[in-house]
Every structure is written in C-alpha cells, then in structure tokens.
Structure P
Amino acid sequence: MTLADVAPAALRQERTLVTEIPGPRSRELMARKHHAVAAGVGTTMPVFAVRASGGVVEDVDGNVLIDLGSGIAVTTVGSSAPRVVEAVGRQVEAFTHTCFMVTPYEGYVAVAEQLNRLTPGTHEKRSALFNTGAEAVENAVKIARAHTGRPAVVVFDHAYHGRTNLTMAMTAKVRPYKHGFGPFAPEVHRAPLSYPFRDGGLDGETAARRAIEVIDEQVGADRVAALVIEPIQGEGGFIVPAPGFLPALLEWCRAKGIVFVADEVQTGFARTGAMFACEHEGLVPDLLVSAKGIAGGLPLAAVTGRAGIMDAAHPGGLGGTYGGNPLACAAALATIETIEAGRLTDRARRIETLMTERLSRLQRDDPRIGDVRGRGAMIAVELVQPGTREPDADLARSVAAAAHAAGVIVLTCGTHGNVLRFLPPLPISDALLHEALDILAAAFARS
C-alpha cells in the first residue's frame with residue numbers, strides 16, 4: 001500500500017501560490033467573520049479553506065498550502081481520507097442520529113470494541129464515547145472520583161486539557177485559555193513536570209520523586225482520585241518527559257490507589273509513531289482519553305480503561321446527546337482501518353527521522369533554536385535568546401508569519417509562546433516536507 005491509497009488524488013499535492021496570503025476572497029470572508037463571529041474565536045491564519053487532502057489545504061483564492069498542522073492533530077490520516085469519506089457517506093444514507101442512550105446502534109459498540117483492543121494492556125476494558133477531548137477528560141475525572149470516592153485531581157505544569165470550566169482549571173496556561181473566565185472548579189492541584197530542556201539534566205526518576213513530594217506535601221495521596229497527564233505535552237510545548245518519569249508516577253499511583261489517566265487527545269492514533277504514546281515506555285494506564293485523530297476530522301472522543309474502574313459510574317451517569325454520533329463512529333472505524341492497512345505508525349516514524357534530521361542541522365547553524373524534540377509526526381523546536389534559555393516568543397511569531405506568507409501552515413505553542421510545532425498529516429509526501437522545511441529555514445534566515 002502506498003500513500004496514494006490514503007490520500008485522494010483530486011487535489012494536487014504541491015504548494016501553489018496564485019495570490020498573496022491572504023488573497024482577496026479570504027480578506028472579504030475575514031471581514032464578514034469580524035461582523036458575524038464572536039471576537040473570542042481567533043484564527044491562526046487569515047485564509048479560508050475550500051478543500052484539503054493528503055498534505056495540502058486549498059483556500060478560496062486557489063492557493064494550495066502545505067499543511068503542517070492537521071487541524072491541530074485531527075486529520076492524522078489526511079483530510080477526506082477515502083475510507084472515511086466512503087464510510088460516512090454510507091452512514092448518512094442510513095441515519096444521522098438516534099442518540100445511543102435512546103435507541104443504540106452497532107457503530108458505537110464497534111468503536112468501543114476497537115478501542116478496547118488497541119489501547120495498552122490485555123486486561124478487560126470498557127469504553128465510553130463523547131464529543132470532544134475536554135468532555136472526555138471531564139468524564140475520566142468523574143469516573144475516577146466515582147471509583148475512588150476521593151475529590152482531588154493532580155495535573156502538571158504546562159498542561160493543557162481543554163476549555164470547559166474543569167479542564168480550564170486543569171490547564172496551566174492563563175492566556176488565552178483562562179484569563180477572565182474564573183473562578184474555576186476546585187480540588188485541582190499542580191505538580192512539576194519533567195522538562196529535560198529546562199531541568200538541568202534531571203533524570204526521569206528524580207523528577208518523578210520531586211513531583212510526588214509536592215503531591216504528598218500539598219495534597220495528600222489519600223485524597224487524590226486521579227493523576228492526569230499527557231504522555232507528551234501538546235499546547236504546553238511538545239515536552240517529552242525524561243525516560244523513567246512516567247513509569248515512576250504510574251508505579252506510585254498503583255501503590256496509592258490513584259487512577260492514572262493518560263490524556264492522549266493529541267498523541268493518540270499513530271501520531272507519535274505508536275498507536276498511543278504510552279507504548280513508547282510500556283505504560284498501561286488505568287484510563288486513557290482519546291479524541292482529535294480518532295475519527296478523521298469528525299467530532300469524537302473516548303475514555304477507555306479498566307472495566308472495574310469504568311463501571312464505577314452508575315447507569316445514566318455517563319453519556320450525552322451527541323456522544324458517539326453514528327457518523328463519527330463510522331469515521332472512526334474507517335480511520336482505524338486506514339491507519340492499520342497503511343502502516344501509518346511506520347510512516348510517522350519516517351516523518352520523525354526526516355524532520356528531526358533537517359531541524360537538527362538547522363539548530364547547529366542557528367543558536368536561537370534551543371531544542372528540537374518530539375516523537376513521530378509530533379515535532380517541535382523551542383526558540384530562545386542566543387546563548388540562553390530565555391524564551392523568544394517574538395521570534396516564534398515572526399518565523400510562523402513568514403512561513404504562513406509562503407504557504408506553509410505552522411502552529412506555535414508553549415507556555416511562553418516560543419515553540420514552533422509541526423503536526424503534518426501522515427500521508428504527506430517527503431517532497432512536501434522537505435519543501436516546507438526549506439521555507440522554514442529561509443524564514444529563520446530572514447527573522
């Protein structure tokens with residue numbers, strides 16, 4: 001199977017600029033947006049999409065952009081992947097909604113079965129489906145509290161878990177996610193993360209002991225229902241903890257009766273070169289939260305975990321009108337088939353090799369690139385003042401803007417806004433990746 005099998009051929013896989021970015025039609029639509037859409041809904045790029053497939057996005061002015069964002073890690077199998085389009089089309093013709101809690105349907109059950117099969121561990125599992133990552137994180141907390149009878153939740157520095165009231169409390173970054181929106185849900189406590197670039201060489205097990213000491217002293221292990229952590233942080237800066245950090249935390253949770261929740265909303269479904277990022281260190285979480293790449297662009301999320309924990313919530317305690325919508329379930333089953341048939345975890349590892357080699361060469365020539373990190377097709381560079389670890393958010397904004405103007409979709413992240421993150425769709429060609437990295441190098445040279 002080739003990449004052509006997971007990307008429709010209707011849209012040529014090459015960058016094409018026919019107007020400036022943004023073009024006149026996009027500027028017209030942006031003016032309409034300002035009058036019609038709430039000001040709090042921002043956009044990364046001022047261009048409006050009309051088509052996307054494989055590794056490119058076409059805008060209303062006919063410009064074709066190289067996609068290094070995947071709609072923030074959602075279109076992992078490429079936008080409008082053929083199997084997904086076909087499966088959703090069949091489901092639309094059958095029915096669009098009944099609500100699983102009213103008249104259930106096989107698609108929901110089939111997705112749960114696949115999640116139980118794919119997530120780490122051979123123990124008996126259960127799954128529940130929701131709409132968004134934030135909703136699934138909240139439900140993981142509900143389940144953990146029901147199972148343990150405890151109130152407290154532990155999260156980590158630089159974490160991002162969502163935009164609802166509880167998940168805003170769990171998220172570390174104030175702007176733009178929390179500023180002006182409090183007060184937030186109580187009993188959310190923060191511990192220090194392993195951050196190798198900024199930890200002065202602290203090894204994973206030592207960093208875990210530091211976090212555990214904070215939890216013991218400031219919360220009390222016997223009050224903690226759940227420890228919730230991203231195996232690789234997303235919005236926080238694509239931070240990969242030092243080896244041993246996550247296993248040590250998991251071991252401590254087991255000893256203390258704390259539910260270990262892996263938030264794999266951004267890292268799941270082949271993104272990091274494994275189906276789930278936990279697999280890189282052999283972790284078997286109690287609960288795993290998935291979303292984003294799960295359904296090829298349709299809204300779906302899930303909590304999957306140990307049957308004895310998942311079944312702690314009383315009947316009727318979990319659910320939602322749209323949770324596990326039949327269209328999204330059809331898309332999820334097709335997405336899983338696409339990943340497995342196309343061996344897209346292998347493709348993610350190939351992307352990692354290509355991107356880290358190119359970015360590391362760039363780092364050797366530019367002291368402003370402090371760190372190159374990530375796994376699979378989840379790669380980032382952290383930008384600093386030369387010779388220091390002082391964050392340089394202005395440089396990140398400048399390089400991203402230059403890339404945007406040249407037709408490359410690039411995202412920023414990090415607590416200080418000084419990280420460029422790259423989340424290409426897995427069907428993207430090597431040629432497009434090299435072209436995008438050439439443009440990035442030129443942007444650094446001009447910034």
Structure Q
Amino acid sequence: MTREPLEQSRKLVTELPGPKARQLREQLETYVPKAVSPSTPAFVARAEGGIVEDVDGNRLIDLGAGIAVTTVGASHPKVVEAVKAQVEDFTHTCFMVTPYESYAQLAQKLDEIVPISGQTRTVLLNSGAEAVENAVKVARAYTGKQAIAAFDNAYHGRTTLTMGLTAKNMPYKDSFGPFASELYRVPGSYPFRDGLPGEEAAARTIEALEIQIGANNLAAVIMEPIQGEGGFIEPAVGFLAKVVDWCNANGVLFIADEVQTGFVRTGTWFASEAQGIEPDLITMAKGIAGGMPLSAVTGRAELMDSVHAGGLGGTYGGNPVAVAAGLASIAVMEEENLAAKALRIEEIITEHFAAVQQDDARVGEIRGRGAMMAVEFVDPETKAPLADLVNEVAVAARKQGVITLTAGTYGNVLRFLPPVVIGEDLLKEGLSVITDILAETRTQNRQTIDA
C-alpha cells in the first residue's frame with residue numbers, strides 16, 4: 001500500500017504536547033531513564049522532507065534533522081526502496097564472517113569523494129563515537145605513539161575514550177570519569193571570542209602541542225573542521241592549514257572529525273575541502289545513510305593497513321541494511337545536487353538573521369557553512385553568553401511547531417541543521433517563528449525595565 005506524501009506545511013491541531021503525546025510521555029517517564037531527555041514535546045508518527053508529524057496529527061517544521069542525520073529527509077523514497085530491497089534479501093551476516101558486495105561498493109564510493117589523495121581504505125561501523133575510537137586505534141597502530149590531542153570546544157562522542165576528547169562537561173562528562181589516558185586538550189580558534197588571525201591562533205596551538213605533549217609522543221591531532229556542539233565554530237582562515245602542515249612535518253596524523261559536517265551538509269562533500277586541508281583520516285556518520293545507523297573511518301591505505309588482521313570491525317559494523325541506505329543517500333545527494341541546496345540554505349539563514357541583527361544587538365554572530373548554521377546570542381555590552389535567552393527561544397519555538405536545537409560551550413547558540421531537502425518557504429517560515437519569539441522577548445525585557 002502506497003502512503004500519501006506528507007504535506008510540507010506546519011499545522012498545529014492541538015497544543016504541544018497533545019493528548020496522545022502526554023500519554024506517551026507518562027510511559028516514557030515510567031520505563032526510560034531520566035538521563036535520556038527528549039527536548040521536543042511531541043512523539044513522531046511520520047517524517048518526510050522538512051516536516052515531522054506527531055501522533056496527535058500536528059506537523060512540525062524540522063530545523064534539526066535528527067542532529068544533522070536526515071540530510072536527504074527522514075524517508076526519502078530512494079532510501080526507503082533500497083532498505084526494503086535489502087531487507088528482503090538478508091538483514092545481517094556480519095561482514096567479518098560472510099562478506100557482501102555492498103560494503104566494498106560503499107568503501108569504493110567513499111574513496112571517490114573524500115578529500116584524501118591516493119588510495120584509501122574504509123572500515124564501516126555504527127556510530128560517530130565508534131568511528132572516532134577506531135581512528136584513534138589506527139593512528140596509534142601506525143605511528144607507534146600514544147598521545148592524542150583534541151581542542152577546546154570539541155565534541156567527539158560519549159564513550160569513555162571520546163568523552164575524554166570532548167571538551168564540555170555538562171551533560172556529557174560530569175560524574176562519568178575517569179576517562180582514557182594520553183588524551184590532551186589544546187586551544188584552538190574561536191574568532192568571535194579570541195579575535196586571533198588564523199596563523200596566530202595556529203602558532204598558539206602548535207606551541208601548546210610542543211610544550212605539553214611533544215611531537216615524538218603525539219600520534220594524532222583530531223578536530224572538527226567546524227566544531228559542532230561547541231557552537232558551529234569555524235576556525236579563522238589559515239588556522240587548520242597551518243596545524244595540518246605542522247602535523248605533516250612532524251610525523252603526526254591529522255584526523256578530521258566530519259561526523260556532523262560531512263555529506264554535503266556544509267556545501268561540499270566534506271568541510272575539509274572548504275578549509276583547503278587534506279586529512280590523513282576522516283571519521284563519518286550522521287548524514288551518511290538517511291537515518292540508518294552507519295559510520296565510517298576512511299584513511300590513506302598505508303595507515304589503515306597498518307592494523308593487524310581482525311583489529312578493526314565489529315558485529316554490526318557495515319550492516320547491509322544501513323549500507324544500502326548509505327549508497328542510496330549518496331546517490332540522492334549527487335542526483336539532486338544537494339551541495340548547492342545546502343549553500344542556498346546558508347544564504348537564506350544568513351540574510352534572515354543579518355536583518356534581525358540590525359535591530360537586535362543580542363545577535364552576536366551569525367556563522368557556519370551550508371545547512372550547518374548558528375547564531376550566538378550575547379549581552380551587547382559585555383559579550384556575556386545569553387544561555388537563558390537561547391533556551392527560552394528554543395522551548396517556545398518547539399511549542400509553536402518548529403524543532404530547534406541549541407549548542408555552544410556556553411549554551412548560548414541556536415543551531416540550524418535542517419534536512420537539506422527542506423523547501424525554502426518552509427525554512428523561511430520556521431525562521432520567522434523564531435525571530436517573532438525573539439522580538440517578544442525584547443518587548444518583555446523593555447516592559448520589565450520600564451516597570
């Protein structure tokens with residue numbers, strides 16, 4: 001039975017949460033730990049394009065894409081078709097036991113699109129954190145060194161090792177230590193706050209690497225080309241190139257964590273391309289497979305082959321159903337030219353908030369690339385983070401049918417990660433809901449001051 005396409009419009013038929021959602025919330029609170037805390041007051045029934053429909057029939061504009069996952073939409077017909085076809089053949093065999101062609105096909109496709117010259121090899125896994133852990137394993141095996149350096153404002157995952165690489169304590173690290181050893185943190189580049197040119201910020205980073213760790217001990221430096229949870233921080237021009245040059249000159253590998261930035265999200269296949277760098281290893285997940293759990297590490301062949309037989313892999317790594325979704329998703333990105341669509345989304349969001357910024361000095365900076373955009377809110381006089389404002393806006397937007405995410409080391413950033421297939425009118429409507437809420441908060445503040 002063919003289902004009718006989901007109408008691409010926002011519609012609220014009940015308050016949020018509606019009656020069915022409230023019942024499900026009771027079930028959630030009874031059987032799911034409080035540590036898992038969904039932010040949107042709705043339970044999904046269907047999702048397609050830029051719309052999420054809940055169990056009460058409300059249609060919400062999706063500006064989060066499951067945290068940058070549903071780049072091609074949550075149920076793109078070609079992805080659905082590929083998944084159904086694969087499920088009919090087999091759901092699992094474990095590639096390490098009985099291999100299948102699609103795994104190698106996806107590895108070949110990644111070889112074609114990653115910004116790494118020469119022959120590459122790929123291992124397929126399940127999550128972004130798992131990809132990061134395996135990249136670290138490869139780096140240590142190849143170099144024979146142990147230390148790994150990450151950056152201020154970094155996010156790399158929630159496992160024991162990746163929590164050690166992640167910078168933000170709450171909610172990711174608090175009370176969960178001790179973490180893995182030989183993990184170090186160095187300052188990076190945050191132009192809005194440090195004001196440093198790229199080369200000057202890089203010199204500061206390199207000095208910290210040399211003083212705190214030493215190249216002889218350092219296996220790899222890992223960084224997100226645009227820092228995600230940190231607040232969509234794009235380093236100053238020249239910063240990453242200078243750091244990568246230092247790595248190349250000192251026998252240190254550079255790992256680009258493209259879990260959030262990859263797969264046309266930033267207007268190119270990978271954000272490393274726009275930064276003009278060539279990593280040794282790339283970690284990928286999120287947008288790779290249209291919502292199916294899949295991740296990958298792709299690296300230069302000699303690096304990946306330095307690990308002993310059986311040293312990489314896992315029971316579910318490269319699950320055939322997820323791989324089918326991955327191949328279909330990449331095909332959709334190519335056929336529908338979603339990289340160009342992502343750049344158009346950047347234009348719309350930038351223009352929208354630039355107009356808001358003229359009247360609202362709390363808009364400190366508008367930044368990002370493609371369909372990975374953010375707005376940092378600060379006190380106009382002191383530049384102090386306005387985390388309470390951002391939380392208030394996000395909560396209000398969700399209640400009005402716009403799924404909105406926050407981010408930032410200080411919690412003062414609204415981040416926008418819509419499905420790249422979202423319609424322009426729908427995107428603009430969602431942004432307008434947010435700016436109307438911002439305008440209401442300004443009015444409320446003035447009335448409080450007058451009183």
FRET efficiency 1/(1 + (r/R0)^6) of positions 55 and 167 (r between Cβ atoms, R0 = 30 Å, to 0.05) - structure with the largest value, from P, Q | P
Cα extents along the principal axes in Å was computed and gave 64, 59, 43; which structure, P, Q, did it come from?
-> Q
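Values in this text are rule-based calculations from the coordinates and carry no lab data. Bear in mind the structure is a predicted one, so any value in this text is a computation, not a measurement. Cβ atoms are built from the backbone, for glycine too; each structure is taken alone.
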